[in-house]
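Multiple structures are listed underneath, in structure tokens.
Derivation of every value follows stated rules applied to the coordinates shown; laboratory data play no part. Bear in mind the structure is a predicted one, so any value in this text is a computation, not a measurement. Cβ atoms are built from the backbone, for glycine too; each structure is taken alone.
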Structure 1
Amino acid sequence: MSQRAPGTGVGLWFALASAATFGTSGPFAKSLLVEGWSSGAVVLLRVAGAALALAVPTALAMRGRWHLLRRNAGAVLAYGAVAVAGCQVTYFYAVQRLDVGVALLLEYLGVVLVVLWVWLRTRRAPGALTGAGVVLAVLGLALVLDLSGQSSPDLVGVVWGLLAATGLATYFVLAAHDSGLPPVALAGLGMVAGAVVLGVLGLVGVLPMRFVASDVALRGDELPWWVAIGELALVAAAAAYLLGIVAARSLGSTVASFVGLTEVLFAVLFAWVLLAELPGAMQLGGGVLILLGVVAVRAGEVRRAQRLAAAAADTEADFPLPTGVA
């Protein structure tokens, strides 16, 4: 009878929920960008709104634990500046020049960076199935980008997408690290740090801030701009980041990052429904390969966990611990 790590099934559902909520960000953000909003302005309001939404839960979770913030100040700042602010700004710049699905698939090259990071840190090469999953994901990305050159994407948009990939890799690695901070606190404090960084960059003129108080078009209907901002802040930021942190701590950075690839499928679906934007057959074929990569990585990680558990059980049987040793 197979054994499953406690919480793994629940963590998988959290990861899928996080991917779905993240997947709504592209269409809602693009509806603002086409009206003249700058990426910095959209992200600032999104992150600041999420910080406000998580303020009370964060304060309650940190009650009596504020020393953990001092101990992890650097990680919280990196999470807010790179994984939250940097990743979102660069992704929205990519969305301005590319289809939502293509921009997001470029960003998800970050999952390959996660595998490489874990490989370098642990000095252990990924297993065969994990490696096969990486290959399938890269092949899928090649199809999405149409490397044959028949319909090459905007190169500037591609660069922004690759920069977003770095931020995504940082997000998965930092979210999976159990620093002792409650997940809601890491999400809330990260949003505060990200909002502060964006505000400072906007004040000094490094990051353009352009706000446009006009309606946005979604599904052919006109909606107030604050509806789009509210969705980005409450659903695609506060809920999405919190769910993602819980999932990463349950599944680990590698598996969580690959399950998170389903965000691409959700984003394509939402872009189709809300913006009437649908990738071509080649891009959809790439999405299928990416899904196969997710399945391969998931199977590889489960098999590796079972081997490690079996090895630990054998070691304990050969060298039993004295009573009372934790």
Structure 2
Amino acid sequence: MTLPSHVPLAIASRNTHVERIHWGSVAVVDTDGALLAYAGDPHASVFSRSTLKPFQALPFVRDGGPGHFRFTDAELALACASHGGEQFHFDAVSSMLDKIGAAESDLRCGVHMPDVYGEHNLPPRGSVFDQRHHNCSGKHAGFLGYCTLHGHARDSYLEPEHALQRAISREVAALADMPEADMWSGIDGCSAPNYGMPLERLARMWARLAAGTSPSGAETDASLARIYGAMAAHPEMVSGTGRCDLALAQASHDGDWVTKVGADGVHAIGVRSRGIGVAVKIADGDFAAVYATTIAVLRQLDLPLVTAGTQLEKWADPVLRNVRGAAVGQLQSTVKLTWA
């Protein structure tokens, strides 16, 4: 096992004394795979987690699934989402399942408390949740759509050798410019196969998503463009109310970037006007450090990002508060990009 050469990207202090240091790396890459800027180790091997979701939807889109089942763009965005399990997310997943002739019991993602709830926002007493509330249920509905479209078995759609998962692996390898055998595989939190790769390869994939170009760069990839368009038009489906990914997307001018966070400190952004992808990894997986770092990186890229007085303000170097709301510390991004 090779340990990555991470560097400090964010520091949490209390009464001016450092309490936590969040180490990690950043890669900024163009559609040709050229490394434009970085911090730490841009070649660090990372498990892509939910930043892979737009590409897991790609075989379904490429084979005409959304049109065949009359999915709306909002429903397509949900197939790329880690949604909050809000009522509008639940209703959209139910609609997707109805359109493909599937049931909630056909999903294989499991059940958890919807992400919209938390320590300070408990669900109503007596609430009952099912798999449609799972943050990955839109992705799994898309998986079932692919299986229905091609007549593949539904009950085994998460098996690595299933036709769906093989198609996803091929798409990911092509966009990352990697042999399939060089990607390391694992099982994600929703039980779906997922892939690890160098951080700069993940950024490369997101650059191509944003630009809507094929791996060769010689032609437009209409399927990537369709996914990007759906995510840009419906960021509330990709994440949810009060979340950083939604605030970042809403801060974008005319949908110029799309963004997706993943568990364990992975974050990816594709910027259409620049044709670049940004991938961030915080080693300890702290979400607040991820978001503060991502915002600082976008600022250093001179993107028109306004935080003051916007929903983004609470994510940019936030004041740390205790349960009574008293200010007890400060989280500050320390990332400094090096230009390649």
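Worth a mention:
- Read-out helix-only ellipticity at 222 nm (-39500 (n - 2.57) for each DSSP H run of 4 or more, over all residues; to 500), computed value -9500, structure in 1, 2: 2
- Source structure (of 1, 2) for relative contact order in percent (Cα under 8 Å, 6 or more apart), computed value 39: 1
- Cα extents along the principal axes in Å, for residues 184-263 alone from the coordinates reads 42, 37, 19; which among 1, 2: 1
- Distance in nm of label points 7 Å out along Cα→Cβ at positions 16 and 248 derived as 2.2 - corresponding label from 1, 2: 1
- Computed 57, 41, 19 for Cα extents along the principal axes in Å, for residues 40-199 alone - originating structure among 1, 2: 1
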